[in-house]
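Following are the structures in question.
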Structure P
């Protein structure tokens, strides 16, 4: 009995150490971004950084470090990706979990999960040579390297995450919920809409947020397929440059210790805070639905 207690205690502390180390790594990353990013504001005002859309660190005389255009571009592309990916992803997850025959599910699910293994550079290449010309032809544009191109590609990249997590959440709903609904005379469609999906809301929200995190943090695909224009976007047909693309393009070329160098860390810190805020909001919403259920 004493040995069993010792083993249980050791496993408990092992899991606690794993969780604590994850938190410490996260805090370390944020601390590194914040410590370096704050150094930029000795030369840059907060108003210029957040409210100006002019990013030109290499300008002769007076460089400018406004991230408003990049921030708007990042949110625009991510929003477009979620508009496409969420209904498709949740619909596919619902089909796999509740409608599809088991044999069909065993074939489709591994294929969907394999989509997550496609390198982002390959997805970006497809956006350049196939999707971009198609968008340009359909909408009569000079080229298809714009926010719409990036949004479609990010939606495709987010789908495996959303489908996999949402399907697991839907399948985790107890059969007793469905049986109670059927016993009251509800059909399969009513049970699905009124019982199963509401009971799985917390998991579905988690799936959407994970997919959003996949989209907002993507670099290579948006770098290749969105046109990389440092201008305030007016819509999905405009070329854009996201925050991740800017960091990827410029960090390897900028001299160490300059204002430009530290400003890129500040951009990374803002991106980190956006992702953290989205995840905290999702956890709050998921907790509310779990409490109701």
Structure Q
């Protein structure tokens, strides 16, 4: 882990740094990305989204916080052994105690990933609507902040009821995403996902899949609100995020789903990810 000054943190430092506004007020934003053999997948997209999120939250962005700096700090956090493996990286930016100063610090955490690129599994993945609490349809809901109490409580509900995930709804009872990522539904030749105005996270993989689907002549892409009644009429559901890529949903209530479209898209997503690693000459 590193703080903003690049100093390696011990356990006490981590607690002290985390106890700034991130822990006290949820005043933090983060970016999750994959690093394969020392190369960050979709690096520019993740950097630009982080910068956009920081601006929306009115955080002070240091002059040296460039994309090159962002990449260097991530790689500096990884050991030489890590650089030869597949790692998940979480880059957390939080505001320091002095709100008037508006300065920031950051912490980088890592985890191991089994596969270098995205793999679609056939494991059972049953979901249910989580209706105890709603997610607001506002711009703040588009950001990945560390205020994830809705996801935490929803995750406990899923565990208690033997679901692998839950579908989140906004205050208008529209389905916007799952606990673990953006939601796509497939019905015949139409592939649909919720618009950002409904309150879903503006995920990098969401954007990549939208671009991919728009280029496939056999399918029509639609970005519009999703009603819970559409779910059991759909042929396929899947959720997406930066660590897992695409996760096929196999069951919702009495409806079982196919994963034909997800299988076709995972290869295209991996191709796009590999191209993102090619450095311009």
Structure R
């Protein structure tokens, strides 16, 4: 079972929820940080790393001596990674999506495969070996994350084939390509929603986006019962009722928990009450993912 823990905006609490769920999860699991542009799950689940892999994307390298300047590679490139200035072709590797079309149409064999570093994957164990860990981290300055996420997905596939278990995936925030790339392979999506006006707006966008993937979607409200925000809480509850979204948990606004989290500690370890909340969310989420209708 693969559960994508997502949010409509950064800072809603998906990493908080992912880390604490992992700490109370029963049975084998992999904690996956797929927020490759800003991974931080490792700060709350410090891993014992066992390996690091550099991930590259195949890009073309031009041999000027063999190039006839026919422009076929330039014409087929949808991403404008190949440009022609007067009689000279120029390749912009950072704009290349690695589709391979330019290699296929070059009549003179002037293009050879090269590589652009996308980032790294790291794997190991967490929580004294109770769970496995997988994290992606983009190269600084890298504009595209879906290619790295696809390699991460392949690595996750291999880890689950080697030793079956559940995957708790800390997804990229928002509704852009990285979040949708992760959501495509999920068996269920848990949307962490913040009941502020900004958070509620982006939560609705996230629900609409993930619903298009045909995935079961459930909700955890984070920072519920904030002072003077009862209307925000009720707006989120009303939306969930209207759309048939299971509201699996209401995690309260709690200064002690926030201080604990700011110190790099698991919220589930703040108190017995907090551990119980995440155990209840764990049980509700497992039951939902195993048999929920799509929302």
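Observations on the model:
- Identity of the structure behind 0.2 (criterion: distance in nm of label points 7 Å out along Cα→Cβ at positions 30 and 134, calculated), options P, Q, R: R
- A value of -22500 for helix-only ellipticity at 222 nm (-39500 (n - 2.57) for each DSSP H run of 4 or more, over all residues; to 500), calculated from one of P, Q, R, originates in structure P.
- Structures P, Q, R were shown, and Rg and Dmax of the Cα atoms in Å at 22.1, 72 was computed from R.
- Test item: FRET efficiency 1/(1 + (r/R0)^6) of positions 38 and 142 (r between Cβ atoms, R0 = 35 Å, to 0.05) calculated as 0.70, pick one of P, Q, R: Q
Here, each number is a calculation from the coordinates, and none is a lab measurement. None of these values were measured; they are calculated from a predicted model. Cβ atoms are built from the backbone, for glycine too; each structure is taken alone.
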